[in-house]
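FYI, it's all coordinate maths here, none of it is from the lab. Since the structure is predicted, the reported quantities are computational estimates derived from the model, not experimental observations. Cβ atoms are built from the backbone, for glycine too; each structure is taken alone.
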Structure I
Amino acid sequence: MEDMRKRIAMLMDSRQWRDRYFKMVKEALQDPEVQAFLKQHTGELADDAIDRGTAKIYEFVSERNKIARGELPLAPGYKPTLVAANGLIDVAYEPTDAKIAADEEAKQASLVTSVNMPKDIRGASLTNYDPTDERMDA
């Protein structure tokens, strides 16, 4: 029976996945935000934290780039941030300002229950009000 580790290594080499993997990791580690995080948390991180956290670093960079490009991220409405936890690197997702505002608006809307009110009137606001001469008399 063939050793699986050797077989996987051979497959990765034949398809040049290893080179692509190292290129992706290198690009993620060279990101300015990642470098700033690593400098800021040097004392908190374990010696092998970067090696063990490469997937988290790549996740952070790729999700942040998706948001910047306007693509749908892993967690819509949340932005990734790097955190140091127990000597390792991790990714935490914090709600965006738009998500907080939408949640607050939904909370406010849930406080009022309207019965038998048409939807267009229910969604009316003064920002949509169009003052005309006829309406000014009222």
Structure II
Amino acid sequence: MTRNQSKSNFIEQIRSDLSNTIDTILNHPYLYALEKKELSKVKLEMFVCEQYHIITNDKRNFAFTISKASSDVASKLFTDCLDVELNALGNLTIMAEELIIDKMKIEDYEQLAGCQAYTNYLTRLAVYGF
């Protein structure tokens, strides 16, 4: 088996392993309700506020991780991740403006622990290592 075949098999295995997770996400009732325009403004505001705090925390984590990167490859990876977060924050800002959500309301929003679990884990990895 060549190295490219090995990489291909590895990627296919990951896709296979994640297929149930991907299906669960794509078929989640929240997305269905969003497509049907059945979500209340309150739920959309909650989404914007939670995502704002997740994105800003992830952005900070990636910037910190870039500063600690020991190779150009790692630095590039986390720079790309940071760029994605910056783009997401820009899109979220547009959504907040469309929903007429005040910036202070977003910043003062008390976050739900369950929504913040991943980003807090990412902080721990960024600060204390992998």
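Name the one structure among I, II that P(r) over Cα pairs in 5 Å bins from 0, in percent of 2, 8, 11, 12, 11, 10, 10, 7, 5, 6, 5, 5, 4, 2, 1, 1, 0, 0, 0 was derived from.
Details: I: 2, 8, 11, 12, 11, 10, 10, 7, 5, 6, 5, 5, 4, 2, 1, 1, 0, 0, 0; II: 2, 9, 13, 15, 18, 18, 12, 7, 4, 2, 1, 0.
Structure of origin is I.
Using the calculated result 0.55 for FRET efficiency 1/(1 + (r/R0)^6) of positions 16 and 56 (r between Cβ atoms, R0 = 35 Å, to 0.05), pick out the matching structure from I, II.
On the way: I: 0.90; II: 0.55.
The read-out was computed on structure II.
Any idea which of I, II comes out highest on relative contact order in percent (Cα under 8 Å, 6 or more apart)?
Details: I: 17; II: 31.
Once relative contact order in percent (Cα under 8 Å, 6 or more apart) is worked out for each structure, II has the highest.
Where is FRET efficiency 1/(1 + (r/R0)^6) of positions 24 and 72 (r between Cβ atoms, R0 = 41 Å, to 0.05) largest, in which of I, II?
Details: I: 1.00; II: 0.70.
Biggest value here belongs to I.
Tell me which structure, out of I, II, gives -16000 once helix-only ellipticity at 222 nm (-39500 (n - 2.57) for each DSSP H run of 4 or more, over all residues; to 500) is calculated. Provide the component values of the computation, followed by the final result.
Working: I: -16000; II: -28000.
Answer by label: I.
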